[in-house]
Structure P
């Protein structure tokens, strides 16, 4: 195995080999796609003052068998300690300045996982530039978890932090069967309340309408949460990504209309046989007696079922008051942040912090006044 570092120019030209490798791997089709990773880097590299560290792994026949999309940036720990962090593209762990990504990992050919991870671990051990390595919101059983169990992980301190649950629904061939399997309250909001709508229609965005659909989500978001969502680099990133998906005929950006009035907007993408829900916004002020989000999910699930899509990923996160995604007969997919700490001072500090957390699971409210916390709180 040979590990090479790609330049930004090589990254920009790698869409075809990247996708070909992705198809031979178990990495996520959306968040580990070239489009998501490249656009994320293009829009956030300068914001983060980060340096690209994209590692490509080749076998003895010079075939690409692995990719580790990483970058190096300076981070500040509690107490003012600065350190060099090697981090997965798509992640700014505990520093909410970028578009949020899930299912992050390395992209490894299924037939070369063990050898490729070992080669990657050797390359990372030889690179003395970084103090800790973070893979944000990855599956416990992925390639990154294998790396944590390897020599590079054993040489330092490995932490598993900030667990999240993604929520994935399996859609049967018959949408009627799916609706019947829902509990009565959910079935009423998803299906029965359709009769309350006047001239309902689901309209999909043309490529020249993406901007206006995001504006509608923003108006709903501001009314409900007090602020716009799609602004600055975040808006530019999602406009670029949604446009790329529209050109590839994988974008499912839709409005649920009642007559001429939009009731909700849903931003979905279909990749790898799965439909992902990236964003939902609805008119909370003018939907008395209705659950616009449930209705729109119902229409989207029905269309996905008709089109032969068998998985619908609601991703992580929850509603304002409760975890509504469980209502759609979803299974949980646990995602965690892996942190491999190599720097000796940081390693000892985090070991002490982890012991403190085990001793005082209630956090600072249960700890004595002299207890030291070395890490910034989440968010």
Structure Q
């Protein structure tokens, strides 16, 4: 294992090696180690660039012993392009990683995955949607895949775990780290109930340039990707674009025209993404590909049935709020109530679970659920 792992680690981290060379190395009858032992000429003939060939035939890099020691720890593993359980969908990606560090249940890679991504700073409704969709889809048999980031990613992972299902997190740092730090406990739950994946060496810090690159793994593992909330310039849109390039279905949840985090989703829908209102919209597209049931093992996550709709001035205020966020002054203008009356009544409605407060002094209605 040590010699094989060492060869694939050095191969995967050597610069400029095309995926075609990884296919060639994986098919070599005597393994990658024999190809490297054959010398620089054999590596060049396999399509490996001169710089990478020189590194592979030169002295072992300083980082190698620590990486091999990490792999000796129980629960730690290395997935290589030569392994038969390398996910076939990811293997077909034009820039598939040659090796991946794993923590958790390696067998999970053989299950159908579906990616859910979105803003790191979502609205409360966006986070709730991510949790609810993830829980429902996980209950139907899909492994929810995301990036363990704050916001939508974390909500999606938690939704899958709430369904009693495993989830896969792809990191933009070393497999021994959790980023952001606030998700360290969530990462431990994922290791215990799912899988953490990284192409970066243990100890690698969460560098900014790592995250766009890890997105190709998130999209490559899944049958499709759902974007819940995203601004016009968002890493989530990179994942969606990569998914489209990889031949995956892209889904997006529409939102208010006044919500900046809906604009990325609206752009995707204009470009051909499937507009999603319910989890069944997703299952109808990809369920047959994975042989999934349209019915979740458990009901989708979400708040309990709300209290009866308010009447009188409360009902008028709730009707004036409609479905787009609005501030106190705007609601006062719509209803003829004073700003003080609106503030007091909105507090009561919030306590009843009919509305939620948003940044900037605005309020939004909570959706009714059966």
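None of the figures in this text is laboratory data; all of them are computed from the coordinates on show. The shown structure was predicted, so the numbers you read here are calculated from the model rather than taken from an experiment. Cβ atoms are built from the backbone, for glycine too; each structure is taken alone.
With FRET efficiency 1/(1 + (r/R0)^6) of positions 207 and 319 (r between Cβ atoms, R0 = 30 Å, to 0.05) coming out at 0.05, pick the structure among P, Q it was computed from.
So the calculation was done on Q.
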Origin of the value 22.2, 65, where Rg and Dmax of the Cα atoms in Å was derived from one of P, Q: P
Ranking P, Q by FRET efficiency 1/(1 + (r/R0)^6) of positions 159 and 199 (r between Cβ atoms, R0 = 35 Å, to 0.05), the structure that comes out highest: Q
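Can you say which of P, Q returns 18.9 when mean count of other Cβ atoms within 10 Å over residues 127-134 is computed? Kindly include the intermediate steps, with their values, before the conclusion.
Values: P: 18.9; Q: 26.4.
Only one of P, Q returns 18.9 for mean count of other Cβ atoms within 10 Å over residues 127-134, namely P.
When relative contact order in percent (Cα under 8 Å, 6 or more apart) is compared over structures P, Q, which one is greatest?
Numbers: P: 21; Q: 13.
That would be structure P.
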For helix-only ellipticity at 222 nm (-39500 (n - 2.57) for each DSSP H run of 4 or more, over all residues; to 500) computed as -13000, the structure of P, Q it came from: Q
Which of P, Q leads on mean count of other Cβ atoms within 10 Å over residues 31-38, largest value: P
